[in-house]
Structure 1
Amino acid sequence: MSPELGRFALALACVFALAQAILPLRGARKRDRRLMALAPGLAVGQLLALVAAFACLVNAAVTDDFSVANIVENSAVSKPLLYKITGVWGNHEGSILLWALILGICGAAVAGFGRNLPSALRARVIAVLGGVAAGFELFCLTTSDPFDRVWPAPLDGQGMNPLLQDPGLAFHPPVLYTGYVGFAVPFAFAIAALIEGRVDAAWGRWVRPWAVAAWSFLTLGIAMGSWWSYYVLGWGGYWFWDPVENASLIPWLSGTALMHSAIVVEKREALKIWTVLLAIGTFSFSLSGTFLVRSGILNSVHAFAQDPARGIFILALLGVVIGGSLVLFAWRAPSLTTGGLFAPVSREGALVLNNVLLCSLCAVVLTGTMYPPFMSLLFGKTISVGKPFFDAATIPLAIPLFIFMGFGPMLPWKRAQLWPVMKRLWAAALATLVAFAVSLFGLSGVLPILCATAAVWVIGSSVTDIAGRIALFKAPLAQSFQRARNLPRAVFGTAMAHAGVGVTVLGLAAMSQAQHRIVEVHVGQTEHMAGYDWTLTGVKMAPGPNYMAMEGTIEIRRHGHLVTVMHPSKRSFNAQNQTTTDVAIHTNGLSDLYGVIGDKHGTDADPTYVLRLHYNPLAPWMWFGALIMAFGGALSLSDRRMRVGAPRRAPLAGTVAAQ
């Protein structure tokens, strides 16, 4: 499987994508069933060509083909096999090919799972996906070719960035990209709806599962990236409001708003124009994150390509995709009907408020992320926007969002009264008051106390919602169990996702109380912190597959009893002339004991070692909550109502819809 075969397969995929973008779209316009019927086959053909291209690149990495520039720059003979494979997407060229591959999978998935769609709508959706895919494949072929050759071929490569040689980051990009690229499907549905001039309940039913799937993957991908930075970078933190971290949070916030807005379209045929705009905006934010990482505008530990030529290509692609879709939106959106009316106090009203707060949060994060580079570009001023700004600006918006999350799922559609809902939430309110009292004694700072209290409210209201639906403690246990079995899985999924938010926020609030110390100690010396005794009992050199590690042994005792023995290390990679830290973490599910070994000082006869010691309360809950959220999304997708049974569309007035 030569690199030339891979390049040919990539070029063939681009041809398929261009045909996929043009022919079905023309067929939908002319009502030509033969052209529309080409869409699924072209999408599958593009996917097969991309799979072949990706397999060729993986084969080059596994076989140490150092005649390929990408392999020379990102691999080495001594590199472990796992990282030879996963390193294929740990660089700019490979990651763009992976992006195109996932986009091809999305197109083929719409072709396979969209058989119940009207043929004209399916043709338009697949055509839009083909157009976006063609842009990324042209990007690969012109400025980011992963199959470029070098001559003469070196005997060994330069090796991978050691920070990326980790299982967490090996699997983080595919999951994150699936979330990013998955929002291309709602985007394609939005463009197809604008072209057709029609958004209805059936459209909302078709869009929502794709939005939920993309959101679940993006949630999991962000959590994996946060976990990686927690245990690999050795800073003791989990989220640093890094610009590239924010680039993933922005589409997550707008994607969350999109999911909730699509519900209103499906149930009440309201918020149509707003939902279409959210679908366009969410995928636009995903594309913008790609531009920021690869353009050189932002400096970040996550950025892995800073080439202006590549940035210009992506900027042009952004102009075509985002600019073109917004122009189409401005032209066609006024023709969309407004839909059903509803009272401010209703489930629709709660979802609108949810959207307003989520989009406000999105705007705050976007402003804080883009303000420094724009100030530097326009006025030559260097400005830093960090954690104090984001905490102060986002938490006051997040707390009302958490409060209304408790009411929203219990409110009836169209018109509601608050008092009956509040009576159902008395147990959750009581738990919230207890949490507030405990937080006053256990936490310091107004914002952590408010966040912890709001988190308990979210969890309690989610549990109360399920308990009320199954009549728990109000009916015989067997009857409650039977009602639970008959309850749609999407209801459980929604409650789990909301509860997951609460669990994550509890972890964040508790982590604001973390304790840490940086000390310089001799072997055998003990430090006291957070009620534990930390003793460095030894240091040794330990060789790895492509590095040499200085490994420490830290015994941790509490009241004289051994709690755990940790082995943090500092690794030196000679090929890259770079050192990394291997953090040691002991967790009991409620807190983490976290140790990092740093530089060696002094003489060989009397050495001292720098240790970074952390006690992080409820740290695991941040990632447990994200897993619960992602599982809640997956549980919702497993509900049969989310996959089949979309209402049949009525023909447009004066026309016969192509089916």
Structure 2
Amino acid sequence: MKNNLIKKSAVFGLLLSSFLATAQKTNLTVDLTKSVAKIQPTMYGVFFEDINFAADGGLYAEMVKNRSFEFNVPLMGWSQPNSSTQSMNKDSGIALPMQASADRLNDDFCRVTINNDKVYQIINEGFRGMGIKKDAKYNLSLKAANHDNAIKKIIIQFIDANKNVLGETMIVPSSSDWKDYSAQLTATAAEAKAQLKISFEGTGIIDLDMISLFPEETWKNRKNGLRKDIVQLLYDLKPGFIRFPGGCIVEGMTLDNRYQWKKTVGPIEDRETMINRWNVEFKQKQAPDYFQSFGLGFFEYFQLSEDLGAQPLPILSCGIACQYNSGELVPMEELDPYVQDALDLIEFANGAVTTKWGKLRADMGHPNPFNLKFIGVGNEQWGPQYIERYKVFAKAIKSKYPNITIVSGAGPSPDGAMFDYGWEELKKMNAEIVDEHYYKNPEWFKENAARYDKYDRKGPKVFAGEYAAHPKGVEDGFKENNWLAALSESAFMTGLERNADVVHLTSYAPLMAHVEAYQWAPDMIWFDNLNSYGTANYYVQKMYSNNKGTDVLSITQDGKALTGQNDLYATAAKDVKQKELIVKLVNTSAKAQELTINLSGKGVKSKGEMIILTHDNLEDYNTLAEPTKISPVEKEYKVSGKKAEVNMPANSFVVLKLKLK
């Protein structure tokens, strides 16, 4: 990595020196004497939705698919290659799904009859396989009821595609009643597509349930926790907030399969498995094995927010199913349970341990409040039906919790009749924050860098809750996260920061995707079963969130903000805590540009830092094989007096950091 940075620095040095002779020259002025607006700590955050196998099979480190046999096809993810149903080994044995009681949640289990312990086995395929690392340890747990104590051993093995054993352990089932067991496997080789094989010593009947496997090394080494490498990428962003759990997943295709937070807390084994709404949403990207175990539930979301130093921002159903699907409405006279869910969630997050939901939080291991400050009502609903329901939520929440800030929505588009209607009605109600979404082509993002310049300073604040540049005519997938898309977003974001008095929260979307199981692209982070990487878009977000500052400053050319003149965009801020001037500059031109930044007011120290993100091919993108192909390079920067000379390479995003005197 270090050698790579040295090579990149050398290349940039050559590029910059060659650009000097031909670069267009622009004079800018930064006024250091006064703050234009305060930048909220929540300015740059992340939006998590369980799409693209982002939770099960992704952030949530569980490796066994359908661990409790609760999928609508109870043995999905499991195979029994030598059973009487699959081969000529008619006497080997068979696994059958069973249900102890139709009245209880998660009560399905697997009854295994072993007639020939030398042959019979069941195999779990994992989430597009299981990623194991050589010498790493993996913790297995399961529930078993060993009828008549007929089975002497349960043998658990990692195997590869050729059935080679890559790690082994065993469990002795000692009770005919249900009992919890645990064991540990150590992988003897690295394998991205391992599977979990279970075989038996002895013949007879044994019931199995909740067969679970986690790496021992998780984020903060929490038992049955989150994937460390993915959380590290989030941690490095220094996000101001985490919006969860969606997204359209909040709404559900119908109200029955909306996200219900109360079903995602409490003991893991009691959380009701549910089909993921993205399972069949896109005909070309159907994923019939996409379910939600809710092992990553609301408690874990709050805990992750705390780990990252980010404000939690939960979004709840407002009683309207996805309007692109059924658009099902709960009648107004039946809305109370939905409103109560919101009130109870605030109690779960902030309530004393003597309250019902505060006690549950404490029982789960977190007696201290999570300090929830925001709650969202609805995802991207629109129309009069949304407004009348929002009014009921807002009244109830503010009556009981006046200090909670409510996020409302303006629909799925950044313009149009429904967008205008939503904003007009929300303004009348003195709504606090309105969520805007835009998935547009790169040109739109460059053309809309001044979008918020004329927003009403006395109206609701803005949450740019979902946005991403979608390049035209680019094949769906990793290629959509190309440098053109990221660069155009960096230009647009100068307008977000410049208008920080109006824009209080922003987040790219979606956050992450499994390379073999995605429904939607582009995505900020991509991963497989062993590795993960940040896209060029990720590095743009990181450069903003790691260098946001506390106060917006004026940066102008001939008295005007730089919003695309000569393909240049700019914003400036100071950080009063770090005593720094931070200037963000974007050049979307195919030519180099030479800038002179005149500093009015107090001077800066002679040495500073420059962070450069650029690439010579707008269609290029990062991959698992080349995860940092497009990534920032840092170099020392020197200032002479009150003038900062910046040589902007073609198609580049630069952050200049100077210490204030």
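Every number here is computed from the coordinates shown, using simple stated rules; none is lab data. Quick caveat, the model's predicted, so the values are computed rather than measured. Cβ atoms are built from the backbone, for glycine too; each structure is taken alone.
With FRET efficiency 1/(1 + (r/R0)^6) of positions 215 and 327 (r between Cβ atoms, R0 = 41 Å, to 0.05) coming out at 0.95, pick the structure among 1, 2 it was computed from.
Computing FRET efficiency 1/(1 + (r/R0)^6) of positions 215 and 327 (r between Cβ atoms, R0 = 41 Å, to 0.05) on every structure in 1, 2 gives 0.95 only for 1.
Assuming -6000 is helix-only ellipticity at 222 nm (-39500 (n - 2.57) for each DSSP H run of 4 or more, over all residues; to 500) as calculated from a single structure, say which of 1, 2 it is.
On the way: 1: -21000; 2: -6000.
Derived from the structure labelled 2.
Of the structures 1, 2, report the one carrying the highest value of mean count of other Cβ atoms within 10 Å over residues 207-214.
On the way: 1: 26.0; 2: 21.6.
Largest calculated value belongs to 1.
Ranked on distance in nm of label points 7 Å out along Cα→Cβ at positions 167 and 591, which label among 1, 2 comes first with the largest value? Each step should come with its number before you reach the end.
Values: 1: 2.7; 2: 5.8.
Top value of distance in nm of label points 7 Å out along Cα→Cβ at positions 167 and 591, among 1, 2, belongs to structure 2.
Quick check on the output: 16 is relative contact order in percent (Cα under 8 Å, 6 or more apart), derived from one of 1, 2. Which one produced it? Could the numbers behind the result be given before it?
On the way: 1: 12; 2: 16.
That value comes from structure 2.
Work out which structure the value 63, 45, 25 belongs to, where Cα extents along the principal axes in Å, for residues 39-278 alone was derived from one of 1, 2.
Details: 1: 63, 45, 25; 2: 69, 43, 31.
The structure behind it is 1.
Given a value of 27.2, 88 for Rg and Dmax of the Cα atoms in Å, point me to the structure among 1, 2 it was derived from.
Numbers: 1: 26.7, 92; 2: 27.2, 88.
The read-out comes from structure 2.
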